[in-house]
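So, here come the structures, one by one.
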Structure 1
Amino acid sequence: MKMKIAVCDDNEMVLKELEEQLDAFNMGYIVSAFSSLKTFLLSVNEGNRYDAVLMDIEWDSHITGMDAASELHKLSPETKIIYITGHIEQYSQQIFLRRTNLSGYLTKPIDTELLKANIDKVADAKTDINQSVLVLNQRKGVVAIPCSEIFYLESRGHTLLIFSGKEPQIFYTQLKKVIPSLPEGFFQCHKSYVINMRQIQRFTANDILLKNGKTIPVSRSKYQAAKEAYFKFIGLRACLT
């Protein structure tokens, strides 16, 4: 199925350039351009769904791209957001304060290779995470858990808890034995916790807040590595220095 991509920017020239860049990849993307955030959100409200949204942060309106991305998350939480901006220093920390399905961050003028890498990442994640299943033995039999639904894994003594819904699933195994079976995008932030980086809402001073509202502890020795792994995962290389 062809990827559906929305491009949102109030600068018509930027919209045209992005459409041309995406068209030049010759991948048959279905691209919709929006110069109005109100029109874009109306499109989503009417049932249109996009695999990825290239969202400019600054707009000549009372709402920002971050506001629209937060609203999009309520309507279509599976849609990936790739922010675009000409003010990287101003927004590099603010983008984590709102609940969105953040996938990447690009600076203007948009580098074609980085744009392609970000779109490819959305496509690969859509394929890989949807196909990845964690298979474990439980007393009642074999259980298969879609990796896309996992928020985090927690080790408690001789048991492993996997949180993918309201109630955890309990297995009698060790965390270290399960880690090799997890796909890309999972990170061990503490000796007892492995998080799905797709589910990160933001980093706090000492912890990680997930999109389900759960706060996960991070070992002091792994805090910086966790941030770097996450920034690399979403393509935010500029914030690693």
Structure 2
Amino acid sequence: MAKGMERMGHVLVVDDEPIVCEVVSRYLERTGFSVECAVDGEAALDAFDRARPDLVVLDLMLPRLDGIEVFRRIRTRATTPVIMLTAKGQEQDRVAGLELGADDYVTKPFSPRELVARVRGVLRRTAGDGRPADEHPIEVGDLRIDSRAREATRAGEVMTLTPREFDLLHLMASSPRTVFTRLQLLEEVWDIAFQGDPSTVTVHIRRLREKLERDPSRPERLVTVWGVGYRFNP
């Protein structure tokens, strides 16, 4: 990190290819992040427990312990944001990671500058994105969404939401009955020009329903508008 540069956060990069770790680390450090690398799944968990990073960049193809299992174990410890690195043919693993609560994914080969932008975007949303937060929490029945605290409660119980899940819920609840297409949700919540599959939104909506709805198979609040997108019913 250059002298005098403000520290922006600590990132754990997990990839068994040394050149990937080296290049990603170099770009992140130039931006102001401190970086630690791990080359296999077990080393990744050791580093996570020791350093408690602000964000994890996690390759899914790892020796000793694969990325999905590493992700599962991270999620039992914390809701630290995770960006997955996946190969083009790993669609099944990518969906599995998203269903576990990944905040973003980047497909190999990728631009290091794009990855840095994704890291900055995810962390900005985790800490608040710099835009004025709503003065008053949103309250709908037993649901309360506090944008300043970035906390949602249901019947008084705090909901365990990833940053993306919170942003999706807050955006839709802020505009009740408004129908959002999946592409609109990607543009609003995924900070930058998102090159991924819009089904990413479908996975996150499904996870939100599991945490929010009394019967996720028959949602009452996060409703599908067939052929268009989704809306929040107050």
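2.8 is what came out when distance in nm of label points 7 Å out along Cα→Cβ at positions 82 and 226 was calculated for one structure; which of 1, 2 is it? Label of the source structure: 1. Each of structures 1, 2 was scored by distance in nm of label points 7 Å out along Cα→Cβ at positions 66 and 170; the highest score is held by 1.
Computing helix-only ellipticity at 222 nm (-39500 (n - 2.57) for each DSSP H run of 4 or more, over all residues; to 500) across structures 1, 2 gives -9000 for structure 1.
Going by Cα Rg over 2.2 N^0.38 Å, for residues 50-185 alone, which of structures 1, 2 comes out largest? The structure with the largest value is 1.
Values in this text are rule-based calculations from the coordinates and carry no lab data. No experiment lies behind these values; they were computed from the predicted model shown. Cβ atoms are built from the backbone, for glycine too; each structure is taken alone.
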